[in-house]
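A.B. asks: Below are structures written as structure tokens.
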Structure 1
Amino acid sequence: MKVTHVCRYWRSTALAAKALWCRIVINRRNRSTSLAQAFFERSNPLPIELEHECYASEEGSELNTFYRALSDSPHRIAVLNLRGKELHRKAWDLLQRQLLNIIGISLRSRIRPVEDLRNVDFLGGRTDTLRKLHLNGYFWPEVPFPALTHLYLENDLRERRVSPIELFGLLKSTSSTLEVLHMQDMSPLFDLPQIYSPPPLDERIHMLSLHYVEIHQFFKNSSVFPLLFLQHLFCPRMETIVWDVECMYTWPSHEWNLNMLPPNYHLLSVTKLVGRSFQGLSYVLTGATLHVDLRLAPHMSALTVAFLGNYTSNVKLLALLDLPSEPYHLKRNILRVYSSVTSLHLGWYDDLLDILIDLEGHDDVDGEASAICPNLKTLTIYTGENLKANTHKFRQGLKAYRLPMLRLSSSQSTRRKRRQHGTRYTLQFRSGDINGISFEEDQ
């Protein structure tokens, strides 16, 4: 709007540029419906995007006039973003019109909606142009979505429960087109989820275009396995799965199982597991790399990483920052589980002596068979700010276990022998930690 007040020339130029007026916003800061009407007229005949923050007490002839203009030109509506405690009744009426060029709809409510989308004639039954649908707090309409590419389902209401049949019916209607699926507190509730068996491959829903899935479950419920519904899908183009792992912690660790993770065929494709601290507080499986946030639940980190190792048997590169709250015997268990690893990156600088004893000493440590990383080729230790590997205490430890002293090259590396395996590996030191390191080229 400010450009129309610079000078007469700028005003005429702006008014003639119809694309400048295509986004119409009605919210707390800007409640002027007459201004919205002006935008609608100035953008004619271009498609418009409407963002309307609705209020229960919102009425008036100007608002009704504006929505009447929208109803008279439904072909001009490309995107509808409606939110608020209750949608305006005219907005509900508009959602039941055939909007022949609609590509995106977002409906968000902070309370239980008065209307149920299953009981309205959603878009007049015409959904073949809709590409993006975002619903928060609403039951989705029982209509097919043959062109949908992006689906966002969120639920801020604890009492809302989703059945597998509901969700699978929706996904079947989008099986050939859906590319992105985002769900928050909308995972379906299965009976006896811990013993659920996925159907055979030919009976699963084949999501031929789905490549990104993000699942969050903030309302903790031991009966909800957020990722379990993925076992019912076959997604040949899947690239990224993002999820929260904390829901596992409502169960004791000895009862964790595969149904709490992405489908097994995705896990078997993992060749790199990188554990560090994120800001997103999620686990991310992207391509052949599984990124694990070790700061989500520090007291459970070692158990979680070891559990993941039971289903990621093809990991060749394992990178883990320090787990200061975990005793070394739990860390050792991680290295036992990931037996296929050839490249190991660790921030466990304080545990270096124990690691070398396990790698180069006898196979029996403290009465237990060690056998960690039998295929190891490279061990990289991240030392923090300073490299102090050759301390007196460390040299004494090597001597006590009859292990050779460290003789580092100028590149802070050395070749070491594993006596029990008859193999050699490279030990190298790097300053800093693994949080800023990319492992894309390292294998």
Structure 2
Amino acid sequence: MQLTDPVTLAGRTAQSRVVFGPHETNLGDARALSARHTAYYQRRAEGGAGVIITETASVHPSDWPYERAPLASDCAPGWRQIATTCQPAGALVLAGLGHTGLQGSSAYSQTALWAPSRFTDPVTRETPMVMEQREIDALVEGFAGAARIAANTGLDGVEIDAGPGALLRQFHSGLTNLRTDAYGGDRLALTVATLAAVRAAIGPGRVLALRLCCDELAPWAGITPQIAAEQVTVLGPYLDLLTVVRGGPYSASAYRPDGHTPPMVNLDLAAAMRAAAGLAVPVVLQGSVVDVAAAQAALDDGAADLAEMTRAQIADAGLAAKLRAGQAGQIRPCLLCNQTCRVRDNRNPVITCVGDPRSGHESEDPPAGSPATAAQYGQARQYGQTRQARQDTQAQQARREVALSLLNISEAKRRRGISYAGFCLEKK
């Protein structure tokens, strides 16, 4: 089993076992996926990615975690275009679907956050409302409706988010689920209902994937690997693909850690979950997987069936293609610096990479050597010169205004015969 080998999921074949996972990009047009998203994902598909999971879209308007967060009801045109451009290259495209619950933000929605219990988020300090049956039913229908939209646009399936920042994970955990009703007695009840509703919406011929937190790093009450193994045995039969992740409300940085954490951080965790699943569902290794040799070793050792190499493909979109061509030594390395690819920021920076500044700018920065390059360089140079001239004019105007102010002060001093300090006091 090689990274570049094809893999079949729900009867659909991906060109490789390299996954490009969901992540914030700030490429959106309001809450819709844009043409920039399409170009961004297309480049990874043409670079050999086997499975592409689009930026996670909120399944209900109550969830608006960051300003440009996609909303599933607005994503149909974008999903359709992404499917049209990426599938011919050999990639399976899944829609990322989720709800951040108490780990979201009320800044944009101006409504109360949803949660299983009144657990104050340790990062934002927001205290959510407790979901009643009405909100729970709306959430399940939101997932099913979003999945139905995704299927109708031609996508190959969906991935449901139950990861470190997800509402479904909050129902799984003893940290955040303190309910005494059926959803507290069986903490997987909501996720099981969601998966069943989504399967009914997309049918048996599309991929149903789950991103599952298997260690919250909070053993006093949170999800532990032992608890997660039991959850995998329950949820596995509903799935075509399972991505194993870690992190929670007290360990959000554990999801995609920087270089201070050794790579392949979830290797043992993925292996344990694969064993728990009994090989019934393919498992994706996630967590600082940036080296193709290490990823291949994980597959050889039976720790996983696929490898999510998201940041590695932000650094080099052609990673899988270069590996298939025997050019692994030419792959641009990911530094795990997280400097420009982690963009959950109120300033809305567009995703890019310190190693490949073209990442995130595919629609406006064509490949080197393309016919458009010279013309665009000339346009950029002309724009730069015009901008510089405008800035120079503004600077000259500012200097002129300062000089006039000084002249006025000097004239006032001369006429009144007072010191500059006295003049200022008098003006006050």
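FYI, it's all coordinate maths here, none of it is from the lab. From a predicted model like this one, the values you see are computed outputs, not experimental measurements. Cβ atoms are built from the backbone, for glycine too; each structure is taken alone.
A.B. asks: Among the shown structures 1, 2, from which was the value -12000 of helix-only ellipticity at 222 nm (-39500 (n - 2.57) for each DSSP H run of 4 or more, over all residues; to 500) calculated?
C.D. replies: Clearly, the read-out refers to 2.
A.B. asks: Any idea which of 1, 2 comes out highest on Kirkwood radius over Cα pairs in Å?
C.D. replies: The maximum falls on structure 1.
A.B. asks: Can you tell which of 1, 2 yields 5.9 when mean projected area of the Cα convex hull in nm², for residues 141-220 alone is derived from it?
C.D. replies: 1
A.B. asks: Comparing distance in nm of label points 7 Å out along Cα→Cβ at positions 85 and 109 across structures 1, 2, which is largest?
C.D. replies: Result for distance in nm of label points 7 Å out along Cα→Cβ at positions 85 and 109 over 1, 2: largest is 2.
A.B. asks: Same structure, new question: From which structure (1, 2) was mean count of other Cβ atoms within 10 Å over residues 309-316 calculated, if the value obtained is 24.9?
C.D. replies: 2
A.B. asks: Okay, moving on. With relative contact order in percent (Cα under 8 Å, 6 or more apart) computed per structure, which member of 1, 2 shows the largest figure?
C.D. replies: 2
A.B. asks: The value 1.7 for distance in nm of label points 7 Å out along Cα→Cβ at positions 205 and 237 was derived from one model only; which of 1, 2 is it?
C.D. replies: Computed on structure 1.
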